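Once you scroll down, you'll see the structures, which are given as structure tokens.
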Structure P
Amino acid sequence: MNIGSNGQFKEEFTRIQNQRSNFSSEEEAETIDWEFWGAVMADYHQFARDNADKLASAIERGIPSSLRGMMWQLMAASKDPDLETEYAKLLKESSIHEKSIIRDLGRTFPHHDFFQDGQGIGQENLFNVLKAYSLRVNHPLNCRYDPDVGYCQGLPFVVAVLLLNMPDEEAFCLLVRLMATYGLRGHFSPEMPALQLRLFQFDRLLEELLPVLHVHFLRQGIKSSMYCSQWFLTMFSYRFPLDVVFRIYDNVLATGIEAIFGFSVALLQKNEETLLKLKFDDIVDFLRNKLFDAYKVQIEGQEPTYLADLFVRDAAMVRITPFMLDAYAHEYQDSVREREAHAIEMDNLRNINRNLSNQIKTLESSLAQLNTEHCDIVKELVMTRLTNEELEGELVRYKLLYADLMHQNEDAGSSHRLSAQPPRRR
């Protein structure tokens, strides 16, 4: 973070403190601990080192909405004037992903006032941040953000949440930090390696922390990828109430993307009894559309509200340690290596089989040629034998004819001798 950013936030903090118009309600202004948050803004990193538990408790209770954008940037150390300047330059360029981005703008929080108008500032800022990120630029934090990612569905929801709390240039800088430092990039890059790891870790957490539900899901054919992928891709912003999503982002930016696990397990834990009664189709529908109803308060004639504080407390009660996640990560890497080794072995076997098949084809071709040659030889031999038999027959016939001729000659000679003898005297 740029050294001057703390000073900018301090000035902004003072301005907000003096302007009641920034607050959603008078009650919020009165409940903010100005002294505490002022000390945080004055030197966030020093305060976080000296008062880690106090700061963690305050974040768990919820960052005041008027201060949330600044706190997110402080926690992520994302404020970067140079990157903001680069962002301004990128807005003048074109991206190959523009059509895809425009197509998804209307699908991102379509009922929220800030994003409803297709020609409004909300959709314009959303388009600008997504386009800028999709372009290739050079920066020490994240060289070329991001040719491998470019643009992916799911990103608009992440960016939209940021834009609801800060200007677009600051949202761009925070997006870069989320992708590069918090590991969100691996959820969107080709093959989604980080997302595959998260889903494996989540499955193992479910197996260990909610074993009965885990077995039920296995029996019903429910896989985490059917419902959990969007939680990690959008950090719950895809379908969940925004006031709850903001609280989730508070914790993610404070502690890391791993905070998603606590919220995920807490949701299933809260609904375990209901889920255990459902079959496949109803489970899928419930997980996608009704999972957060357990925290909803509906008063007739009023918009529903959600028990965000209770949800955050429930997530904090889920005991997930770095050791557990590291152990699951090692298991996953081992399984990946085994699969890769198996894939290599199968490729080798396929190559061997292909070579053997080629050899067999060559031998079959040679055999067919030999069979053809053998048939020709046999045919020639048969013909030779037939010819020989015919010749032998002719020879016998000639011998018989010769014998007949010899016999006739002998008979003729005998008759001649008899006729040549003188008559006897009487």
Structure Q
Amino acid sequence: MPQSQRSADKFTYDNKNQVFQYTGNSRLEDKSALITSYKMTFYKETELATFTGKVRLLSKTNGSTIDAGYASYNGKTRYAYARNNPILRSSTNNMTIKSTLMERDFNTPVAKAISNVHLIHIDKENDRRTDGYSDELTYDMDTQISVLKGNPRLYQGNDRIEGEILEYNAKTSTANVMGRSKIYILQTNDYVQGDDTNENKNSKVSNYNIVTADRLFLDEKGGANQTNRFLYAYGNVNAYFFEENMILRGGYIIYDMDNEHIYMYQEPSVRIPDRGIISFGEWIEYKRDDKFRDIIFHNDVVMVDYDESISLEGDLLHLDPDTKVATISGAPHAYLENRSMKITSVTMQIFNDDEKLRANGNVNVEMKDMNSKSAWATYFDKAKYLRLWGENPYLSQENSIVRGREIRYYIDTERIEAYGVSGSMSE
């Protein structure tokens, strides 16, 4: 019983070499594939067929097609090779793959594309287009997973993801990237004020957020409503946010890309290089919308401002990446003047003007030869003095105690100014 059925408008047969030549609407069909072309050559002994001119290989199991200028098909192994601009199309999921060479095993749902590979997928639910590029691609049409190797890159709109090995699942609209993983995410609302010329005024700058990790997992249908793009980063995660000029680091990050909401875990930290700020917490989140931006540090929080020689500790810290104003609560401690001064209170705030630190509620200040108590305290870093006020503040220094409505303590000279004074001073 013949393994395949063949037909054409015209054919010739070389009896000596057992070679069939088919011309015009050539057609080969077996239980796995239907192959059509203009010309076909069939070798009876080996059951090898070659095709030229508008070649199409149709899978009878899943309906996928490969169009090419040339193809060969082994009827015994049911393995096909295609070249001359082969294009694979999978109608079930809007998947198209182009390459220089292509291999197709019709015993399995697997196709392989080699050299100059271009993957195109359009999600039927949201019309979101994904483009993938690599040197080599393996596509399983049952699982709808493509594995890209050799400088693989994936583009979704203006965003780009890359790594050593990239898996793209068209069924779930997810990408799994392993080894030196990196994603470039175009920032929104990123405008700068140019000069007064029409050419430069209100020009747009294409700044990108960049996330690197050992592994990245991109889910196009994440979140509670399964409509947001979520990025999961694992191992040695670094996120560079250029508009905010900050660097996020941790062992594990969850990034809601559409809402610009980030959660960081496993020894996370935030660095703001232009201010010399580095902050840590048990876990950190970053929120951004049209009105404000906020970095929130939770549990065992430490913030160090190297430019101002200030460090803060507490349980909860809010940091504005634009103004660099920080608010800390949860038994906060502040260390100033190279840790020679310690301040505790209910809440604290760090500012960017001469009033550098403000402590609110049950404020205690400790230095080597001085301690004080007040309702509020402010540290002025340029003038180098403390202002204490509220609820009858007092200051003790060696054998002296000063009380007043307001007290100022000058750190370098140890001079005290008090208003509404009462108390005792040593001789």
Structure R
Amino acid sequence: MKKTKHWGNRIALFMMMVMPIIFTACSENDAPEVSSASVKVSVKIDKAFEKAKAQKVAITLRNTSTGKETAYETTVNGTVQLPNLPVDMYDITASYTLPASEYNEITGEKSTEDVLFSAAATGVQLQPNKETTINLVLTTSTTDDFVLKTIYYAGSDSKKAAGEDDRFIEIYNNSSRTLYADSLCFALTTMNRYGFLADGKPHPYKDKNIYTTPSGAFDWSKSEGMADTEGANSKYVYGDVVIMVPGSGKDYPIKPGESFIIAPFAQNYKQPFTTSSGKQVTPEWPDSTLDLSKAEFDVVYPGYEVLDNKSAANMMIIKKGSNKYMRLSRNGKEGYVIFRHPSPSKLPEYRRPFIDPKKGSHFTYMQIPNTSIIDAVEVINPNADGYVSPKAFQKSLDASYAFSKPDNSFRCITRKVSRVNDGRRILQDLNNSALDFVQMIPNPKAFAPSK
């Protein structure tokens, strides 16, 4: 018995020594592998600017899921490595400032302010344990036409200011010649707010009765009665509200560097006012709302004639949309376009692409050709959890999206000033709203800060 007990003790001791090793090995093998990725960003610029004394280029990497931004630096025609990144989707932007003196010397122009060059790549999906190469070309593009200058959609405090009533759109003449606003159309366009998550699964709020593309956007080719099924998603945007500047052709001249305001309600909200619901209100925070009484245009829907500002011209309502008045989305999930078309009222309209049309809403959306669009800005406010709605616009219209703090924040987005030539501000238009706009406190006719 003693001998048996002796060997039993030896076996027990052996097991005590071996088992931790076995469990450690198992736990190490069972541990989830954390994958990382890297990005190599190469930056180019036009040869005319290659030898400029200013060389520093700022690179910003933004994780679209978390919103986290990380700053890097490189040089003109340089390359930078961005290592050890979580596998996710990213937006990458590059910005470069050329002093006015150097810009003038190189181009022969007379810019009085430094000139901003920018480039971006959006929606870059990284792959595990792989390096992604991104080539960015810095440009300082501008549009020689009307552009959307300020979009104020968030509204002000709903109890102490004007709520949703004090919002406005500002359109700017970015050219060097007088333009006429007559017959210029403006549209609020629709988008699918909930598509797919990063893992490919449908968002919990995704409408199960809607056809979508792989990106999660509406698949308009499946819309009931769609005439152009092949180009339905790539050649058009779809307007909920469409309005047009009145006039016979030369009634509303807009000089270079000037703008005009479109306000749903052109009132002075700093003083006692009538709300869109008919209530008489005295704002407790008059400094946190706006005086829109000098807006050039207002939008008077049937039933709201009492709020008509007689000193503002009435926009022509081509399509009134799904609301009782022109209502901008205060949480920022829609598109904004200006366009010209010989017969906008005759453009076709379609319902959303419902799988079962009998169970879908009967609202229709006007099919606006991309070829008619002068300027387009897509606004997508990320949700609190970082989720970003799928883009509705083609990247040729807007390569990314912009947003301000939403929901009665008294904030807007305003287009950056690219440069100033002989006193005229030329606004930046890279067709990339993430680069073209900044957030600021709304102020009709005000410009974005230069720095």
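What follows is calculated from the coordinates using simple rules that are stated; it is not laboratory data. Predicted, not measured: the structure shown is a model, and the values here were computed from it. Cβ atoms are built from the backbone, for glycine too; each structure is taken alone.
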Given 3.5 as the derived value for distance in nm of label points 7 Å out along Cα→Cβ at positions 211 and 339, which of the supplied structures P, Q, R does it correspond to? Q
One of P, Q, R was used to calculate relative contact order in percent (Cα under 8 Å, 6 or more apart), yielding 12; that structure is P
Comparison of P, Q, R - label where distance in nm of label points 7 Å out along Cα→Cβ at positions 155 and 411 is highest: P
With helix-only ellipticity at 222 nm (-39500 (n - 2.57) for each DSSP H run of 4 or more, over all residues; to 500) computed for every candidate in P, Q, R, -22500 is reproduced by structure P
Quick one: Rg/Rh (Cα atoms, Kirkwood Rh) came out at 1.60 when computed from one of P, Q, R, so which one is it? P
